Structure I
Amino acid sequence: MERPTRSLLRHPDFLKLWTAETISVFGSAITQLALPLIAATTLDVTPFEFGLLTTIEFLPFILFSLPAGVWVDRLRRRPILIAGDLGRAIAIASIPVAFAFDALTIWQLYIVGFVNGILTVFFDVSYQSYVPSVVDRDQLVDGNSKLEITRSAAQILGPGMAGILIGLLKAPFAMLLDSLSYLVSAIFVFFIRRPEPPVVPHDEAAHGPKPSMRQEIAVGVRYVTGHRWLRSIAATTGTSNFFGNVGGAILILYLTRERGLGPAAIGFAFSVGSVGVLVAAFVTAWITRRLGVGRTLVLMAFGFSISGLPVAFAPDALIWYAVALSGFLGGFCGVGWNINQVSLRQAITPPRMQGKMNATMRFIVWGTMPIGAILGGALASVIGLQETIVVGALGGLIAFIPVTLSSVRHIVKMPEQVDDEAPAMPMAAAPQA
């Protein structure tokens, strides 16, 4: 008889990790709103300087994701999480300090945004690699669901709370709360007591000289692209992100200029749509138990693949409802997909490959986003806004195909956790369903 899954609500170390994440993501919502507000109002920067801030904040995810994966696999993950939290706390706190002494400049915002981005890359790669050390294999879906509840709630409630706090305290001083949230997060992670698997030292006698950073990055890339399950997951996610950003890059412009929606109507539609994110965080574990891992992944992939169609083809009288429906469907299916695919990746990857695998996946699937956004902007200037939205929606229809045609669809239960004795690169023989 199969042993019932233990409740994570009675798992002290997971509760510490969950609490740390909850405090941190709500605090981060303040900075996500406050940083551009400071640039636009307090510093009165030019449009070029303002746009450069967003670019600099995103740049670390392109430059450092792959090297971060190597370092995460060479070191213990919990100290990296703590260092990432403390580093971000210091970087964020420097802004209100400089503001108080009338010394704040756009260059400091650039530096803080860049440093914060680097630390977030290392934190996020370590975080996804650390979860399997805290919970058991049969608790991964439940654990990732609970963590997704936090992120979903922050996505829905965070901007509103941040707006209120910024209005009360002014943007630079409101960022002190984000700095404090990182500090509290570090304290909770520090008190997690469940030991991580030991870092396996490189055996030069058995395996030759220690590989270089470039060689280890190549190992991670070959592992993901050579593993039929990971390859299909990356293809589906990357394709969806690409076409989603083709239309998403000009969506607001399209809704205001060609569909006649005002800012309030758009914001309300987005808020209603975001409810799908929160609903999915609560019910995905139940759906997965009923349908199995593979069928749930295929179902969710199909759902977010068609989510762009309502906005692309709805008449003007129904466009508000179409925006809300697209947001709900895309949010619900996207979260259901992420909970299961992240849990699957964590279960089938050996501990010493977790960092490189997560970093490579992030590099692949996030790398398509700026390309899609640039293409969307270029297309809109050539063929028009409406036509670009249609291209993004129709292109997104192919996103579900890679995972649907792969053997992932046959997985019923989460596979057994792979240990470090397993081959690092299952090129020819990926785990069987």
Structure II
Amino acid sequence: MKIVKRLSIAALVILSVVVYINYPKLNIISGFTAKSMASNHFVAHRSPESIAANDHKVPMIELAEAEAYNDGATATVYGFMERKAICNEGVGCVLVNDDYDTGSFGFLPRRDKEEIALPFPFGNLEPKDTIFEDVDYDRLEGAIEGAFANAEVQKTRTVLIAYKNHIIGEKYVDGFSAETPILGWSMTKSVLATLFGILEHEGKIDLNDPAPIKPWQNDERKNITLNHLLRMQSGLAWEEDYGKISDVTRMLFLEEDMTLTQVTKKAIAEPTEVWNYSSGTTNLLSGILRDRFKTHQEYLDFPYKALIDRIGMHSMLIETDMKGNYVGSSYGWATTRDWAKFGLLYLNKGHWNGEQLFDASWVDYITTPTKLSDGTYGPHFWLNAEGNYPDVPKDLYSANGYQGQYVFVIPSKDLVVVRTGLAESPEFDVNTFLSGIVAAIK
């Protein structure tokens, strides 16, 4: 009995030490879990059981327990550090603190979801069946099936392949369909950047103008331009590490106003002297976008009026922070087909149903590699300019998100490829997947 008692005391001491060391992280862990449970349940209409068994089966997050409600979710880690996320139609779910005013949602985006009687992608009718003589459909099917093989490792959920504006391949795992919204994570960054491309096309901004941030005007940060921000080369301090308490995890899971997190950072280098990927920069750009409008309502309406509903991405929803700012870094949801529409807009160089949303030169801009990014990054898009995917055309560019969310655009092959899931490289081999698709186009 003495041995058992001593072992129990030792276990309790060890547990206490572990809890003490990791206690600050519990806020992040339970916050992530509450937000994920709420959004996946409320926005994607998935069951809490499926969310817990799949999305939350990752290190540390699996320590938390979440409970979903009709309008949100709560989560704790072994009963500690309860966090809550609440949901509202039109703006999704937001992780809140004790000071949050639940009546603060005075404005919601006004949507125009007009049904257009044309087949995908330019309308809302089912895709038109088209057979292309230059497509090896057996080989294409093999590439698609390969993405879903070894499901426990690759964790692919959806794949869509569009060739010359037509869907030539599409597959979904059980529990997901063409109607299931998918969280794009950092693919949302590319959507946010596109809004600046639209403003430039309309002659309303100059990307070489200094960023209109008042606290920067009297120090070395006054030389940071919109172009520097879009290219992630502002020279501002930022730590993008999701494995610990860092700038990005504090922003996403603790801050009320995510547009201010990067604003307060000091310059560690002159603009263009370093390239540093920063979700804070994207949310700063969201704040700059908000300040362009006289009212909060106009800001909320703009992404949908100028881009999202304009190309029929009616499933898309961008969630806000506690202050009503779009979380452009991370929280955009859309079905796989609507993510494909975004890629096709770029494949068509901004031209959509007789309208030019942004200049064709904008595509040249976002596909020009940023200094010091080793040819991998343009303004809020990822590039293959240096052959990071060696068996895929170098003109490929893409919107990428956490856990392997991708919208690939391959202009030389007239291809747009969407893949969503819960694993990225090396578990999911992008080069093998894409090279198989490219090889199917004769």
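Quick look at the values:
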| read-out | value |
| --- | --- |
| At a computed 18 (relative contact order in percent (Cα under 8 Å, 6 or more apart)), which of I, II | II |
| Distance in nm of label points 7 Å out along Cα→Cβ at positions 44 and 188 - highest-scoring structure of I, II | I |
| At a computed 13.2 (Kirkwood radius over Cα pairs in Å, for residues 332-403 alone), which of I, II | II |
| Source structure (of I, II) for mean count of other Cβ atoms within 10 Å over residues 116-123, computed value 22.5 | I |
| Origin of the derived value -25500 (helix-only ellipticity at 222 nm (-39500 (n - 2.57) for each DSSP H run of 4 or more, over all residues; to 500); candidates I, II) | I |
| Structure from which 3.5 was derived, distance in nm of label points 7 Å out along Cα→Cβ at positions 52 and 364, options I, II | I |
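Where a number appears in this text, it was derived from the coordinates with a stated rule and is not lab data. Source: prediction; values computed, not measured. Cβ atoms are built from the backbone, for glycine too; each structure is taken alone.
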